[in-house]
Structure formats: structure tokens, C-alpha cells
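Each structure below is given as C-alpha cells.
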Structure 1
Amino acid sequence: MRTHALNQPLAVLGALSLAALTLTACGATSAASDEKVVTVYSADGLKGENGDGWYDKVFKEFEKETGIKVKYVEGGSGEMVQRAVREKSNTQADVLVTLPPFIQQADAKGLLAAYEPKGADQVDAADKAPDAKWTSVVNNYFGFIYNKKRLADPPRTWEELLDPAYKEKIQYSTPGVAGDGTAVLIKAMHDFGGQEPAMEYLKRLQTNNVGPSASTGKLAPKVDKGELLVANGDVQMNYAQSKDMPNLAIWFPAKGDGKPTSFALPYAAGLLAKAPHSENGKKLLDFLLSETAQRDVSAVGGGFAARKDIKATDANARELNGLLEGVEIFEPDWADIGTNLDTYIDAWKTATGS
């Protein structure tokens, strides 16, 4: 080590070289931000089983137009938020897409940065955050599916699902992990008139329930094959899946003599705070809400356009609107659900022994 002192200019040069390397290392984040890539963490449902979903088409067009490659990571809504929380000190993704109430939960945890995508002015106020932390990109509704080959008609009510004929033929995704699983709780609490009666019902349903599932999307193939007769889902995802799963059909359970009910369950997208490729994330959000992408929501994705100025008239849109005829649409108290979600999940775990 003493030999460095014998040649001071070299020592200085070495120090300068080291400093340059250090500056280069420090500038790695800046370089990364210029990288032509954007990472998306998303709830499942918008990507096709055979590469023919809305995401597949839109991402391909986005990559062609911008040269920015989309890296895609999929899971349950709660799972994606939990992953983003774990990475909060070293954010890995740029865009987060989840179902409510998980997008609100992500915002409450400080995961989202404010950004209003182009076209967001055409999204209803109820379908976006007032502070521009998130915006719906695909509108959707909660629902259930059944095997129409095995069942001539779907069970009309919640109560019918308690019949012994459905033992080990029912499964719903895990509340708190999957957005559609959490939606089971939300609908049950609405239909049964509160937390306590809803949990009492779900406790009784447990006799027929197969068990937890982290992903709602994985239930549809089981229903199509007849391994299950009934499962939960959502209109967009299940309608898209039904194109390749001929035995799949959508239905909405009622409580007793009441009307079948559902509620809006949109795919909501937000820019992650401290995103490594923030500008690319903004470009993707703009693209998802562009007129071109939104016109494909029903025709390709089997969902409902988030923009109110897009009036879809394709065959899918007509059929989707027909599915909701006679269904009472209620509006959940998302503020209450966001605040008390952990309480509701704990109550469900206690009731079902999960």
C-alpha cells in the first residue's frame, strides 16, 4: 500500500478514476430511468390465456409505437400490493393495476404518485381518485360462474349454494389476497345486511367450499371441466375466458326473494412512487386510456371502456350489457372498506377457520 505514496500523480489519477467510477455508479439510477422498459404489476384477468387478451394487444401496440418493452408480473390484487409494499425502499415496478379496494389500500400505504393520464377527463369521477393517484382503465363488475353443461340453470340464490349437492363443488378466491375474493365479502355484507349475518352465512357455506385460492383466474378452468360447479369471478375476466371455455357461464346470486346484485369492480391503474422508469410508466398509462386502446376493451378484452366518450357497439359490448339486465348495481362504501378491510378479513378468517 505504501508504494502509492511513491507516485503521487498516479495516486491522484487513481483517486480521480475511482471518483469517476463512483459517479458512474451513482448515475446508474439515472441511466436506468432512460432504459426502454416499463414494469407492470397487475391483477389477473386482462391478459389472455393464449396471448389474445386486451393486455396482449395493447402492450404489443405500445411497444411498437414507443419502443418501450413491457415487463409484466401478474397475481391477485392483494398479492401485487403486498409485493409493492415489500419493495417500497427499492421500487421495482412502474405501474400498478388492481381491483378495489386494493388500489385505495396502495394509495393509503404511500405506494402511488399523482399522475393524471391523458384521457382521464373522460373517466367518471367515481372511477378515479380525486388527487390523480389512480384511474380506472377497464370497467368491470363482480360476478360468479357456473358450469352450464352440468347445471341447466345457475343457482338463483346464495341459499341454494348450501345444498349438499354442492359439497366440494364450490370455491371462491381468498379474501384479502384476490380482489374478486374480497368482492365476495363485499357482496355478502351488502346482500345479507351487514358483517355479522354475512360471516354467519359464509361459515355455513364452508361445508361445501373446496378451500382457498390465491388467484381467481385459476378457478374458471376448474368450472369449465366440471371439477367445480360454481366459483366467483368478474364479468370481464370470465367473459373473455368463456371464448375458450365453452361450459362457462356468468350469473349473479340474489338473497332470498330479492334481485340479483353486483357492483362495479374496475381495473384501476396508478403510477408507483419512486418508479425506476417513471416517464415510461406515464406513457403507458396514457396509452391504456387512449381512444384506440379503449375501443378494444369490449371487442378484445370482454370488458367495459373506462372512458365515457367511447360508445362500444360491437357484439361483445351488446352481450355484456345484456348480462347486466335485471341486475341491481349497488355502490360499495370504498372509504369504509379501505379503512376496515383488515377487520373484515379477520372476521372472515374467524368465521371460516381459514
Structure 2
Amino acid sequence: MSEFRFLPTRRAALKLAGAASLAPLFAPAVHAQATTNVRFTLDWRFEGPSALFLTALEKGHFRAEGLNVSIDAASGSREGVTRVASGTYDIGFGDINSMIRFRDENPTVDLKANMIVYDRPPFAIVGRKSRGITTDVKSLEGKKFGAPAPDAAYAQWPIFKTVNKLDDSKMRFENVGFPVREPMLASGEVDAIFGFANSSYINLKSRGVPENDIVVLHMYDYGVELYGNGIMASPAFLASNRAAVAAFNRGLVKGIRDTIADPAAGAKLVVARNDVARLDTETERLKMTIDNYVLSPWVKANGIGGIDPARMATAIDQIGLTFTFKNKPKPEDVFISDLLPAAADRKVA
């Protein structure tokens, strides 16, 4: 039996040869996408608020933007600033006010924020009603405070006392470590403490202090116009990876929206990374963060991430009460807005 073989025409052969030669050129675009590695630092341990970032990671929002993001914990809101400024981390979450001071103290480091996450800061004075603390600021006079020297909330005391006309000459401020701050208040060794309310309030409750004995004075309710924590990129990373920073912000906004919609799911991601965390505690901490600091009235009206330049100017003026600027910045010196998603994509309510 004779063998039958298909012999293509010359035109068909040329088409097959051309397709074969082009296939390697187009295959990578179909099967693989180039990714940018991003080393990201939090401002604190894996607690409730870190769900905002872990949700974006676990739901694939960063990956969909072409980013391979790793997330590390830190030991304080200022550490996020110094880690990013040094280039140890590419992008970080930290206290904007500490960043503004850092810039003035290190003028060769052009560190800027590019997204606000906490429109209102969690800076607070947290006391106990049984120790004579009330929501009247005058109740603070003559009291003893646990005040960690590196604490971002304590750093704002010069602003708080100035705008509220408080005399602190008879107040006592004891420099205490972060781990003993809430235990000292719980045991009555101090009357009040400085801290982030979403940490101190929740930690006191978990130590058995009755809820009706805890008094929280959020500084933003008492004339302190500062912003809270935000996103900043190292100057070197920003210079060479502006598109990646914009992509990070897009992914994060999606993660924040998801976390707002389902805080309990976000809290589960937190306890998966923190062996000593309790789900109910971190869920409550996360909800407190969202309700008080993320979803401010301004954010509900304008969307996540941006600033009001006039308010930022006032905030810079108030920061000047905490130390003397060598070169007082303008809002555009400390915040860039062109890496934010479009306004319509940042709406949350």
C-alpha cells in the first residue's frame, strides 16, 4: 500500500514558517507577566489594622497589579518612616507627622507620602474614670501619665496642651516602655496614658478593665488637625518605580474596600500571622480603626487617600509647635497626589 503524505503549497509553507518564528516572541505575553518585588513594612505588629494590607495581599489585588509584595511587622509608627527613608523597605506605612519631622531633620532625604490611610490620627490620651479622668480636658491637670518617649501620640502633647490651654507644670509624665503602658494604667500606677486609641483601648479591655471605666480623648476631637498614617515610598524606589507605587495604591484601595465590607474576614488573616492574637479582639480593633480613622466624614465625601491642602497646611503649622523647623515645608513638599487612583475609584461610601 502506497504512503500518502500531505505536501503544503509554497504559500502555506511560508505561513507555517512565519508563525513558528513569531511564536516565541508572543508566548511570554500570554503565559507570564513581569512582576515588581515590593518590600513593604507595617508600622506595628500584626494586629487588626494590618488587615487592610493583608486583605489586598491575600485577595490577589497586588498580584493583579503586577506586584510581588512581602509584608513585615514593625515596632512603632516611626520605624516605618526610618525603614523606608533608609531604603531597607521600598514602601511603608507610617505616621505622616513623624515623616514631616524626619524630612526637616534629614534634608537630603526627599521623603514624601503618596496616600493617606488614616484621615484622622488614632493619637489619644486614654484614662480611667476611677482615676478622675473625664472627657473634659481640664480633668488631666495634676494627673500622672504613662508616656513612652518614642510614642507618636505623646509627641503631639505640645499641640494638644497649646490648643486646649492646659497647664502641665503640675502634671507628671513617666517614660514607660510600650509593653508596660496599658498594664500600668490597669493596675492604677498611672492615671492615663498616651497611645493609639485602637491599641490602648482594646488592650485595656482585654486586661479586664471595665469598658465604662475607660475614657478615650481622641486628639482630633480637641483641636488637633493632624493627619494619621499613610503610605510612603523610599526616594530611590519612587524614582525608578513610580508605576509600581501607583499600582500598590490601586491594590491597597481595593483591599481597604474589601476589609470595610467584611472586617471579620480581615481579622482572620491577622490572627493567622500572630499566634497570640485573639479573633474577637482583633476584629473589634479593626472595626474601631475603620470607623474612627479610615472612614472619616471627609473620606466619605471625597474618597480614600487624598488630602485637603488647607488642612495639611494647618497640620504643618501645628507640627511646628512640637519642634522648630529648619525649613518649614509646604503641603506639596510632603505629599504627592498623582500616584493615587482616580477619584471615582477611591469612593468608599
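For the structures shown (1, 2), distance in nm of label points 7 Å out along Cα→Cβ at positions 119 and 199 is largest in 1.
When Rg/Rh (Cα atoms, Kirkwood Rh), for residues 47-142 alone is calculated for each of structures 1, 2, structure 2 gives the greatest result. Each of 1, 2 could give mean projected area of the Cα convex hull in nm², but the derived value 25.2 comes from 2.
Bear in mind these aren't lab numbers, they're just calculated from the coordinates by the rules spelled out. On a predicted model such as this, the values are computed, not experimentally measured, just so you know. Cβ atoms are built from the backbone, for glycine too; each structure is taken alone.
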